[in-house]
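Listed below are the structures to be examined.
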Structure I
Amino acid sequence: MTQEWEAGRLDSDLDGVADDTLAVRAGQRRTPEAEHGEPLFMTSSYVYRSAAEAAARFAGETPGNVYSRYTNPTVRTFEERIAVLEQAEQAVATASGMAAILATVMTLCSAGDHVLVSRSVFGATVSLFDKYFKRFGLEVDYVPLADIAGWDAAIKPNTKLLFVESPSNPLAEIVDIRALADVAHAHGTLLVVDNCFCTPILQKPLTLGADIVIHSATKYIDGQGRCLGGVVAGRREQMKDIVGFLRTAGPTLSPFNAWVFLKGLETLRLRMQAHCQSAQALAEWLEAQPGVAKVYYAGLESHPQHALARQQQTGFGAVVSFEVAGGREAAWRFIDATRLISITANLGDSKTTITHPATTTHGRLSPEERAKAGISDSLIRVAVGLEEVEDLKTDLARGLARL
């Protein structure tokens, strides 16, 4: 890099170190001020020493910052830290998780291409594919997440990529990532995995054969419900094209949000460990309650893909969903009876949240689409935070008492 501050020490001698160390140290470059923490570069543009230097920088002939829409030192530190955690060649940060999906598909696909999407994805993801991508000539079909043979049969000659969430939102469905990657590559297509629920601490899809990983950094990477952001990680050749999209279209992560996410990464493993422990305890408790018809959590032995989850994840995540008898009215009574847990659709927060997916996260889907995705009116989703789990049980017991 040509700017003076970038000649400072880079904490890059990190080969063979653990994720905990990478999440704290990777990507940081110290300025001449010799700061211990990551500097926050709140600037829109950068000053050059000559017109010739500016021209070379804009043309990509010399490295360095150009404009914070797509090059910013704080954002770059966040990107490099995610890249090493996901074992990717490069990562590119975006303004939100949905912007990460937008940038990926707009970069990799063209009108006339075909995309296969899991039925078990976030409601806004379905809306993006159905209401917007289709409008510009993209063909989109949906496949049950775990049906490897179904994915194989649904691939067409013009299929460009397969898109999945694993675990899925909100039913914690799991796909065999390695098997699906083999299917995709046999047909010359790409596999994109939304790894938001696991984070790179619990699962590394690229090491299982996936081509691209996507995160909503808004969730566990932040961890406290403060900022919006997203990130895409994969091979450098693909990421170069995504950077080009950001340079032109501008769905860019702000430096301040990147700085907040860097602070979130420093505690990510500790938080995910605590989230998983509490979610496991809560799922087991809910499964034993007479008012609960079914619990969806991959950490339960009753989950049909429990063994697969144990194989490709190091933890089961923090989202526990369950059904109660009585449809929407009963589910709403349950939710309204809680006093400690926050009624909000966000997840990945230190504060536990509760929501009714059929009328919030998946509310824009038609009843038929929700039925195909397994989102019933009686379904409740709890994203377990960092409170004392016994207090969460007490609060959920208030809901059980209203059934």
Structure II
Amino acid sequence: MSDPLSCPGFFENPYDFYDELRAAAPVRHMAAGSGGGPSYLVTGYAEAKAAFAHAGLSKDTARFFAGRTSNRDLHPAVARTMLATDPPEHTRLRRLVTKAFTTGAVNRLRPYIQQTADHLVDGLPDDGEADLVTALAVPLPLTVICELLGVPEADRGQVRAWSNELFSAGQPHRIDAASHAVAGYMTDLIKARRRVQDGSFLDELIAARDEGEQLSEDELVSLVVLLLVAGHETTTNFIGNAVLALLRHPALLDRVRGGPDHIGTVLDELLRYDSPVGIATFRYSTRAITLGETEIPAGVPVLISPGAANRDPARYPDPGRLDPGRDSAGHLAFGHGIHRCPGAPLALAETEIALRALLTRHPGLRLAVAPEELRWRRTRLMRGLEALPVRTRQTPVGTR
């Protein structure tokens, strides 16, 4: 089987591809394609969950690529983030990051998230068309993470542009250039914050470097780049996918409209149904391992697909049906094990607040184009919309 990127229609609907692959084998050897050399793709739920926690799979990309010839020019701050490390290095770095995303820390942020969401939603026309990606899904999490890291408001549009470039599937030169741009920017911001602090979480990370010596300067830059990019990308896709799913399921939309305070109860099912992460970040086998019934040799990449695993009928019956009544708590949209996304509590809070504000303020929201006209981002890692054209009206459709 070739790389998914080479399959027509993959970005628009990856689930048919995943279903076909899983039916043949939940762990499948993939021939070399546009993504590079041969690898294994995990599409089964049980196998994916096991792979996320498997001691024989490493995320240490520097070790994997050591001595290999490459024409890539990724900045080290992007090439070797916390996501590309194993314990004990990963444990040390993660401990510094998670304090910003505890339940208590996120609860303290909720008033600011609410204020930001209300401002963005109030900016939508009362009766007209808008793109919810650019009007809400991007600026809400971007504003919050930039506020957390002390990124000036005037720079946030450029930060988003660089972040978007980092996920340009099949465009390595664009990815490499963006990596240097965003790393250079954050290096300069760290220098500025050493002179004048503003009380942001970035100040705490700088103190961990300068006072506690808990991380190196390169690690400091890498951490803030990761927080900046990962801190909004997943949530942007989550918000867009969730709104689209609700708009395409009128009965559920009516139910949520009638009780917006219960939006939190459907978030897990929305994540399961259309995961904002299609294929998780790089792993490779450090020794020969077995996943499911598939033997994987040492030294090959193993790609885990949360999007596919969350649609495995062996775990979720009738997985293509959006069912708010099912138990979706075990979904793998945020990963599993020691590498589970530390920002998950923030992503859930931002999406819950965004959906509640949107559906309360604009109860007549509906798609402005046919679903097949929607454009999806050309990235294998993320599953998200380039744009989500909607039409707003004060009165819900069918009530007049």
Relative contact order in percent (Cα under 8 Å, 6 or more apart) - highest-scoring structure of I, II:
II
Consider the structures I, II: one of them gives 2.5 for distance in nm of label points 7 Å out along Cα→Cβ at positions 84 and 164 as calculated from the coordinates. Say which.
II
Value 23, 53, 23, 2 of P(r) over Cα pairs in 10 Å bins from 0, in percent, for residues 148-203 alone was derived from the coordinates of, among I, II, structure I
Have a look at I, II and say which one yields -11000 for helix-only ellipticity at 222 nm (-39500 (n - 2.57) for each DSSP H run of 4 or more, over all residues; to 500), as calculated.
I
So log10 I(q)/I(0) by the Debye sum over Cα atoms at q = 0.10, 0.15, 0.16 Å⁻¹, for residues 28-131 alone, computed for just one structure, reads -0.59, -0.95, -0.98; which one of I, II is that?
II
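Coordinate-derived values only; no laboratory data. All figures in this text were calculated on a predicted structure; none of them were measured in a lab. Cβ atoms are built from the backbone, for glycine too; each structure is taken alone.
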